[in-house]
1. For distance in nm of label points 7 Å out along Cα→Cβ at positions 108 and 220, the calculated result is 2.8, so let me know which of 1, 2 that is.
2. Quick check: 142 is what I get for volume of the Cα convex hull per residue in Å³, calculated from one of 1, 2. Which structure matches?
3. Computing mean count of other Cβ atoms within 10 Å over residues 132-139 for each of 1, 2, which one ends up highest?
4. Where is distance in nm of label points 7 Å out along Cα→Cβ at positions 28 and 212 largest, in which of 1, 2?
5. Can you say which of 1, 2 returns -11500 when helix-only ellipticity at 222 nm (-39500 (n - 2.57) for each DSSP H run of 4 or more, over all residues; to 500) is computed?
6. With distance in nm of label points 7 Å out along Cα→Cβ at positions 36 and 124 coming out at 3.2, pick the structure among 1, 2 it was computed from.
Structure 1
Amino acid sequence: MKKVLLALALCVSFSGMAQLVNVTSIDKVNIPENAASKVAAISPQGDYILMTTDYNCGLTKFDLATGATQVITQAQGAGHDAQISQDGSTVVYRERSTNKKHLQMKAVKTKNLATGAEQQLVKPSRDLQGVAIDGNTAVAVNKGKMSKKALDNGKAQVNTPVLSTNNFKLYITRNGKTTEFMPAGNHRYIWASMSPDATKALFYCSGKGAYVCNIDGSGLVSLGKLQAPKWMSNDMVVGMKTTDNGEVYTSGSIVVADLNGNSQTLTGDDVVAMYPLPASGKIAFSTPTGEAYIINLK
C-alpha cells in the first residue's frame, strides 16, 4: 500500500519554560497532485482531514490511513470554518454566491458523507454571523437569530452558548438570544470559539492578541500574539505565530499554550507552519506552499 504519511524530521523547540505536550512525530501528508492543499478541518477521531483551496473553494475528504479522497462540495467559501459532526459522519459548510445586485451572499449547508444527503440550514444571506455544532445539532446565527437542525434522526437541541462575529464585533447566543459580547473592549474580534465544556470563550483581537475569558466576560487572560487559536482541551489552546515581509510569510510556527502563561513551540524553522487544527491527539496544519502536515502527540 502506498504510504499516505511521509515521516519528516522537523525540529521541535520549546518556549515558556514548559513542556505541555509530547510530540512523537510530525508527518507530511502525501496529498494527490493537483488536489486542494489547505487543511480546512480534521475529524474529531483524527482519521480524515478536509482539504480546500487557498481561496476556500470546495471541500475534499482525505482519509489519512488509505489516501482515499471524496469530493464533498465544490462550493465557493466551503473551506472557511468548515465543521465536522462528533461522529465524523456529517460536514457543515458555507456556500458563497452573488445575488442579482452583485452582493455576496452566504448559505449554510450540511452533507452526510455516507449517503450524500444535503440539507440547507440557512438560505443565502448577507448577515451570516457564525456556524457551530452542538452534539447532534448544526447551529447557525444569522441576523442575530439562531437556526438549528438535527444531524441524525434525533431532536435538534442546543445546550451550549454559541459565539459569532459580525463586522468584527463579537456576539454570544444563549437560549436563543444574541447579545454583544466584547470582554476585551472595543477591538476587531476574529477567530472566536467556545471551550469544549462551554465555560470559556476564546477569541483574537486584531493588533492585540488572543484572549480567554469566562462566558460572563470575567477572568480575562491574555495568551499573547497567538494567531488562529483553537481549543485543544478546556485548559489548553493551540495557535500559530507568524512573521511576514508585507508580501509573503517568512516564518510560521505552531504553538500550544495553557491558561497559566506557559507555552511550547512544536515546529522548527524548516517549515512555515500555519492554521493548526487539533483533534484526538493530532494537530493538522498547512504551509503557504501547499503542503499539509500532521503533528502526532503522545
Structure 2
Amino acid sequence: MQYRHTPVMLRETIEHLNCSKGKVIADCTLGGAGHARAIAERILPEGLLIGIDRDRDALKNAESVLFSFGSRVILVNDNFANLPAVLSGLGIDLIDGALLDLGLSYYHIDGSGRGFSFMRNEPLDMRMDTSQDLTAADIVNRESEEKLAEIFRQYGEERYAAKIARRLVAARSCGPVETSRQLASIVHEAYPAKQRHKGKTDPATRVFMALRIAVNGELENLRIFLESVVSCLAKGARLCIISFHSLEDRMVKQKMRFWEKKCVCPPDLPVCACNKQQEFKIITKKALVASPEEVKANPMARSAKLRVAEKL
C-alpha cells in the first residue's frame, strides 16, 4: 500500500479534541492514520483509541502505523455512520471525543487503483468499501441522462451538469465508459472551450467528486452520523468534523447550530412549547481553515473546514 501520512489540520484538530491521558476517543475515519497516531500519543497508555474505517486497506495500514501502541488501540472495519453500534459491540457506553475527517486519503488518489483521480487511467470504481456492489462505472453506464445531470448538479454543484450528462450518454452508446481517463475526456469535451482552462481546478473535478459521493452514499452517512453521535458522547466531549465540500460543511454547521439552540419554536410563539434543551456549545463560531503554510505544503488542505462542538 502507498499511504502517505499527511493529516489535514493536525495541530488544530488535536488541540480542539482536548486530547489528554486517559481519554477514550474515536477516530471515525482512519484514512492514513495520521490523526489517529497523534491522538494515541496524547491519550495513551491510560486512554483508549477506537479507529474506524470502511476501507479494509485503511485498516491494514493503520495496523502498521499504530502497532506500537498495542491493545489500547482498537481498529474496526465499519462505516462511521454506525458509531453507536460499534461502541455497543465493544461494550463502551460513552466516549470523550470523536473525529470525523471527510476527505480522501492520499492512498485513495495515489495508490488504490480505484479511479478516484482523473490524473491516472484506472477503472471507474470509486468505492471506499470494495465489498459493496455499486461502482462509479455502474452509475455512469446505467443511469439516465436526467439522473446523471441531477447527480452532477446536486453533489458536484456543476453548472454544466446537463451538457456533461448529454455528452456522456452519447459516448456510452458507442461502448461502456470504463476508465477515469475516458470520463475526464468526456467532461472536457462537454465544457465550453473558453471555460476548459479557466480557474484553478480541472473541469472534471466536480464530476468526479459528485460520483464519489453518490457511490459511497457520503451525505446520507453524514446525516445518520449527525443524528446519532449525540448519544455516544460524554459530558464535556468534543466533536471535531473536517469537511471538504460545501454541502457537507452546511450540514455540519446547521446541525451544530441546532444542537446549541435552547428553543426551536416559531418566532411568533409567545411562550416556548418545544422544551428543547441545549445539547452542545459550539467552540468554533466560524469554521477553521488550514494555514497558508499548510496549504502550500499540502494542497489537499485548501478546501478543508474544521468545526468543533462540545457536549454539555
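1. Considering all the candidates, the number was obtained from 1.
2. On the way: 1: 142; 2: 152.
The read-out was computed on structure 1.
3. Working: 1: 20.5; 2: 16.1.
Largest value of mean count of other Cβ atoms within 10 Å over residues 132-139: 1.
4. 1
5. Working: 1: 0; 2: -11500.
Only one of 1, 2 returns -11500 for helix-only ellipticity at 222 nm (-39500 (n - 2.57) for each DSSP H run of 4 or more, over all residues; to 500), namely 2.
6. For distance in nm of label points 7 Å out along Cα→Cβ at positions 36 and 124, the value 3.2 is produced by structure 2.
Bear in mind that the values in this text are calculations on the coordinates, not laboratory data. Since this is a predicted model, take the numbers as computed values, not measurements. Cβ atoms are built from the backbone, for glycine too; each structure is taken alone.
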